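Asks: Following this line, the structures themselves.
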Structure I
Amino acid sequence: MTGKVALEGLEFHAYHGVYPHERSSGNKFEVDVVIDTEFSESAFRDELTGTINYEDLYAIVKEEMEKPSKLLETVGHSIAEHALKSFSGAKIVEVKISKFNPPIGGVCKKASVVVIREK
């Protein structure tokens with residue numbers, strides 16, 4: 001049976017950005033991850049092995065967010081690739097990363113990038 005596993009509203013202070021001040025002082029980011037997956041029968045027998053462990057998924061997101069990058073696209077791609085390799089049941093991974101108060105010269109609550117990868 002297919003389904004989705006999602007983590008929404010993960011918050012991080014990270015050092016992503018093109019400008020030197022973004023990479024030195026950092027910024028607040030929000031990450032949402034949705035994985036389309038194939039649940040095995042054990043998931044319906046209440047066994048964690050039949051699904052995607054979202055504690056493990058959080059660890060992947062945290063690890064990738066800790067690596068400074070210029071572009072959110074790079075970070076999103078890394079999270080998606082890592083998740084696809086880590087979870088055998090994962091078919092499609094969608095990662096949305098939002099940067100709060102981006103330096104665009106005007107008022108903007110957040111700028112977002114969505115990356116979608118599939119096996």
Structure II
Amino acid sequence: MTGIKRFHVATRYSEIAVHNGTVYLAGQVAADGSLDISGQTADVLASITRLLAEAGSDKSRILMTQIFLADLADYDGMNQVWDSWIVPGHTPPRATVQAALARPEWKVEIVVTAALQV
């Protein structure tokens with residue numbers, strides 16, 4: 001059995017866990033909560049890109065994405081940024097739901113599971 005490798009370990013969670021060729025990211029939120037949905041989504045996706053690269057993967061290898069929106073009225077704005085970020089032909093399975101996020105200024109949180117590069 002392969003061991004678990006964790007990155008950016010904090011008291012409550014790790015930003016990344018890697019096990020058996022799979023990368024699991026913690027939910028990513030915008031660093032700047034004052035941004036609109038487009039800005040927050042772009043910030044979150046930039047974090048995901050960086051974390052996947054650090055773990056040895058990339059956005060073309062995403063297996064599943066879960067998107068949490070504080071307000072479903074932001075769905076179209078989030079999708080505009082998502083659609084320009086995702087790799088055509090490699091769109092992963094995805095769930096998008098409305099949820100109360102941990103901080104009121106956060107508009108979007110995204111959780112990603114991806115395969116490691118081979």
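Asks: Among the shown structures I, II, from which was the value 14.4 of mean count of other Cβ atoms within 10 Å over residues 8-15 calculated?
Replies: That value comes from structure I.
Asks: Which of I, II yields 7.6 for mean projected area of the Cα convex hull in nm², as computed? Intermediate results must be reported in sequence, preceding the final value.
Replies: On the way: I: 7.2; II: 7.6.
Attributed to the structure labelled II.
Asks: Relative contact order in percent (Cα under 8 Å, 6 or more apart) computed as 34: which structure among I, II?
Replies: It was calculated from structure II.
Asks: Taking 2.0 as the value of distance in nm of label points 7 Å out along Cα→Cβ at positions 48 and 72 derived from one of the structures shown (I, II), identify that structure.
Replies: On the way: I: 3.1; II: 2.0.
Structure of origin is II.
Asks: Comparing distance in nm of label points 7 Å out along Cα→Cβ at positions 16 and 104 across I, II, which structure shows the greatest value?
Replies: The structure with the largest value is II.
Here, each number is a calculation from the coordinates, and none is a lab measurement. Please read all numbers here as calculations on a predicted model, not as lab measurements. Cβ atoms are built from the backbone, for glycine too; each structure is taken alone.
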